[in-house]
Structure I
Amino acid sequence: MNFCKTDIVKGISKKSSVSAADAKSILESFLSLIKNNSKSGNVKVSAFGSFSFKKTPKRQGRNPKTRDSYIIPELNKLNFKPSNKIKDNLN
């Protein structure tokens with residue numbers, strides 16, 4: 001099951017009885033807070049998980065159709081590690 005931002009906004013507005021515009025601003029501010037703070041270090045949300053940036057090294061890639069090789073540059077990826085409480089709820 002996939003969730004998009006509008007699904008999350010609808011869920012927030014139903015559960016907390018706030019308007020959809022307020023729920024959208026809450027979600028956007030939460031996401032920007034995680035993005036900005038995880039660049040400097042780990043962001044830990046208790047009973048949910050932690051977010052951090054991870055650098056992927058530069059590596060060689062290949063187009064499977066043409067078999068052309070090219071270099072994939074190093075990238076920064078946002079990494080999420082769920083807490084043990086979330087893992088227990090899933091299993």
Structure II
Amino acid sequence: MNNQEAYERAKKRVEAKARFYRHLIIYIAVCILLIIINFSTPAEYLWFIWPLIGWGFAVLLHALRVFALPGEPDVTERMVMKEMEKEASKKQ
């Protein structure tokens with residue numbers, strides 16, 4: 001692996017981590033907003049918990065994808081590679 005390839009792989013990892021942290025920050029901000037709305041309006045039950053659980057599960061899956069399974073190629077990357085292979089076979 002040359003330096004350019006190593007750089008591109010590292011860049012993709014950093015971008016994936018940045019997307020995750022952005023997702024996490026938005027999740028936390030929306031959670032706080034939903035909690036405030038739920039407690040500031042007359043409600044008989046705490047409904048804010050349901051979107052927090054659902055979206056929290058998605059955040060957990062995102063974290064696993066970024067940190068626990070970092071070697072797995074991205075779906076978009078696989079699709080791009082397939083298209084490049086198709087284009088290369090057309091030119092032959």
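Derivation of every value follows stated rules applied to the coordinates shown; laboratory data play no part. Only a predicted model underlies this, so the values are computations on that prediction, with no experimental measurement involved. Cβ atoms are built from the backbone, for glycine too; each structure is taken alone.
So here's what we get for this one:
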| quantity | calculated |
| --- | --- |
| For -13000 (helix-only ellipticity at 222 nm (-39500 (n - 2.57) for each DSSP H run of 4 or more, over all residues; to 500), calculated) the corresponding structure among I, II | I |
| Distance in nm of label points 7 Å out along Cα→Cβ at positions 23 and 47 derived as 2.7 - corresponding label from I, II | II |
| Origin of the value 34, where relative contact order in percent (Cα under 8 Å, 6 or more apart) was derived from one of I, II | II |
| Identity of the structure behind 4.2 (criterion: distance in nm of label points 7 Å out along Cα→Cβ at positions 39 and 79, calculated), options I, II | II |
| Highest-scoring label, criterion being distance in nm of label points 7 Å out along Cα→Cβ at positions 15 and 63, among I, II | I |
